[in-house]
Structure P
Amino acid sequence: MSRTATVNHHVHASERQAYHIDAGGVAGKIIPPEHDLTEVQLTDVRRDGGVSFEHDSVGFLTAPSTVSAFDQDRAWQDAYDHELTTLLKREAGTTEVIIFDHTVRIDDPKAKRKPARNVHSDYSPEGAQGRLIDILGEAKAAEWSSGYYGFINVWRPVGHPINSAPLGFVRPSSVSDKDWLLLDLIYPDRRGHIMGLVGNPNHEWVYQSRMTPDEVAMFNIYDNRGRPSVAHSALDMIEDPTITTVRRSIESRTLVRYGE
């Protein structure tokens with residue numbers, strides 16, 4: 001039996017839409033554009049299988065870590081970066097890995113970083129190129145651009161199995177080009193953008209139930225050779241109403257290079 005959840009799709013509009021982040025100079029305050037709350041049917045890959053990074057740009061892997069607490073002092077970062085580098089080289093066939101961001105999200109109204117509850121992918125082609133230059137500098141970015149590179153996100157539960165707000169993904173083969181729209185991210189001192197996804201009844205949603213800290217979701221957020229980016233969002237659903245643990249997760253954004 002399939003599960004259901006609700007998500008916030010984006011909507012087409014006559015003008016470019018934006019998220020205003022740290023609005024009014026208040027850190028963490030976000031004013032979003034219009035959303036369309038939608039109920040979606042889910043396929044649980046733990047039970048039904050059927051996705052892989054190679055074919056669907058998202059894969060679910062068993063990958064235990066020596067790190068159990070992702071504290072703000074970042075004493076864990078070198079060990080975790082080494083683990084992720086090994087994982088990405090083995091599972092995605094990358095030849096070089098640069099890990100440039102770790103974000104811990106907590107499903108608590110008081111948390112600084114909460115789960116993202118809008119259906120999106122992290123980079124447009126322009127945004128990916130800009131991030132490449134930010135990370136590498138213009139000369140090295142030009143070198144990487146002449147070859148095969150991409151951005152991959154690795155997402156892991158922290159502390160407890162995920163019981164609420166799991167991360168869901170839309171199978172790229174079910175998405176039409178017209179379903180995507182460009183959204184601005186307006187900060188007090190800069191402007192960026194992401195890709196938002198408009199709802200479509202043809203979309204096929206997948207997730208893995210009750211993911212544990214020994215498991216990860218590895219998914220593509222940009223690829224300069226055309227591997228599809230994956231739309232994703234926290235899912236508003238609860239697996240077991242008798243469990244009250246708070247959803248905690250860490251997502252790690254990585255820049256990778258592939259062999260020719």
Structure Q
Amino acid sequence: MAAERSTADILDAAVHVREAARSAVSGATGVNSVLTTLSEVMDYDHASLARWDPLRRRHTTLAGNYPDDATAYIETRLHHDPVFHVLRCPTRGGLWLRDVPGQLLAASPGFQDVLGPLGIEDGVAQCLFADDGRYVGMLNVSTRRPRRTPDPARSVVTLLTEALAAVVDHHAVPPSGKAAPADARRPGGLSQRELQVLAELTTGRTNKEIAERLYVTPRTVGTHVEHILAKLDLPNRAAAAARAAAWGIEPSR
């Protein structure tokens with residue numbers, strides 16, 4: 001049981017998770033190995049690693065053992081849940097179920113319709129961010145039978161987010177499943193993220209509003225806008241929006 005593990009055992013287990021994450025990024029092992037080693041850090045009944053697809057605006061499960069209805073919720077509805085808006089703040093750690101205010105749980109379809117009926121009593125949801133601030137996916141871990149997760153394990157899960165984010169980000173591929181050549185994949189020489197920001201400019205949204213939709217900071221959006229204007233040799237946002245309209249680029253719904 002996780003409650004019987006010493007701090008040293010938990011820290012050793014964290015090293016195993018990092019090693020599994022490096023192996024998954026290199027392709028030596030699958031993502032499932034990461035969740036298997038994570039069970040050495042904390043005892044759980046269900047867990048999943050999911051990546052965020054910014055074009056389709058949904059999560060895709062890379063590995064996990066949640067029931068089908070819970071997996072479907074994580075993939076297609078979780079990002080609309082009131083709890084998610086608390087989770088996706090890049091400066092906070094994971095959100096443990098026992099720490100969620102009762103009124104927030106009452107307003108959460110994910111808990112009321114999915115986790116509650118499964119008998120989930122604790123666990124953690126942790127959003128994962130790349131070094132450049134992009135939201136790339138999330139870790140979900142749930143426990144059904146009563147147990148206490150040791151404080152060291154709670155801290156270790158937060159410390160592992162960089163390694164987990166690298167795994168999730170590495171497995172992000174285009175819908176075709178094949179990576180396009182860098183010089184041929186986007187019009188105007190724009191990156192995928194810059195194209196997403198360009199699409200948002202056609203709506204007249206502010207940097208803050210765009211940041212909310214793309215799960216990045218307003219400062220990051222501002223940087224992308226500067227790069228877009230420089231790459232396309234355009235004077236302002238309105239000109240960039242006109243260029244996007246001419247190319248038929250529209251934001252995801």
Structure R
Amino acid sequence: MSSQNSPSKSFYSLCRIVLFYILSVVIFAIISGLSKNFHLADYLSILVTSVITFFLVLLFSKWDKLTLADIGLKIQNTSLLRFMSGFGIGILLVIIQAAIASTFAEIQFTLSADVPVMSIISSLALYFVVALREELVFRSYALRNLSNSTNPIFALIFITIIFILEHVISGMSWKMSIIGSGLGGILFGLAALKTKGLALPLGIHFSWNFTQWMLGFKNNTGIWKEVVKKGHEAHAENIALIGFVIAMFIGISVILIIYKKQKI
């Protein structure tokens with residue numbers, strides 16, 4: 001084994017990545033606490049947190065002598081195309097999940113009444129910065145540095161586990177965190193490793209969350225409402241979860257097929 005990937009170097013890299021993640025959580029908690037009494041507190045806190053997290057990424061990257069290209073943050077000629085491709089993939093995956101749910105369960109999607117344009121715009125902005133913060137934390141410095149110092153498979157698994165735990169801590173059930181955040185983490189991580197950048201996973205992550213909001217999967221606050229026939233709630237939930245798993249596996253397969261020549 002080369003000195004670059006020696007056990008001691010891998011261990012210290014892992015320690016720095018854990019420290020980086022802990023600091024990112026501390027930043028998120030502090031900013032959330034400081035902004036809770038402000039107007040549009042959720043938007044303000046996640047926006048400020050994303051900006052500070054970006055500088056935290058730069059700080060740790062400088063510590064490890066990594067460039068923006070090394071951590072996937074260098075803007076390239078293909079970045080916009082990959083972001084838009086990811087956005088399209090995310091929309092398609094949610095449509096697949098919704099189609100399965102409405103076909104095999106007593107679920108209908110009905111238009112919500114009078115959804116303000118500003119509500120759509122604000123949700124669009126919110127889900128973008130939420131995805132941006134998570135991609136900066138999990139798929140830039142942390143994933144790429146760990147991948148280089150150990151191996152990509154270990155890095156993908158380790159970072160996905162942390163991704164799952166963060167969602168558990170935020171209040172999501174273990175079941176949904178392991179299945180939902182776990183498969184999502186693998187999809188976003190593979191996209192980042194295959195393309196050596198954040199544009200594609202950011203596009204998928206952003207559009208997945210926003211399209212789910214549009215269809216009412218997030219507390220029925222979107223342009224459409226998810227209406228489940230009374231007495232069929234448990235069955236509908238299971239079918240929707242199956243639809244999610246199928247959509248995620250399709251997404252992972254698409255990334256592996258399109259970028260089959262690129263190593264992770």
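Read-outs throughout are calculated quantities, based only on the coordinates presented, and are distinct from any laboratory measurement. Worth saying up front: this structure is predicted, and the values here are computed from it rather than measured. Cβ atoms are built from the backbone, for glycine too; each structure is taken alone.
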One of P, Q, R was used to calculate P(r) over Cα pairs in 10 Å bins from 0, in percent, yielding 7, 30, 38, 23, 3, 0; that structure is P
Given -4500 as the derived value for helix-only ellipticity at 222 nm (-39500 (n - 2.57) for each DSSP H run of 4 or more, over all residues; to 500), which of the supplied structures P, Q, R does it correspond to? P
4.6 is what came out when distance in nm of label points 7 Å out along Cα→Cβ at positions 70 and 118 was calculated for one structure; which of P, Q, R is it? R
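When semi-axes √(5λ) of the Cα gyration tensor in Å, for residues 46-133 alone is calculated, the result is 20, 16, 12; to which of the structures P, Q, R does this value belong?
Clearly, the read-out refers to Q.
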Comparing relative contact order in percent (Cα under 8 Å, 6 or more apart) across structures P, Q, R, the largest value goes to P
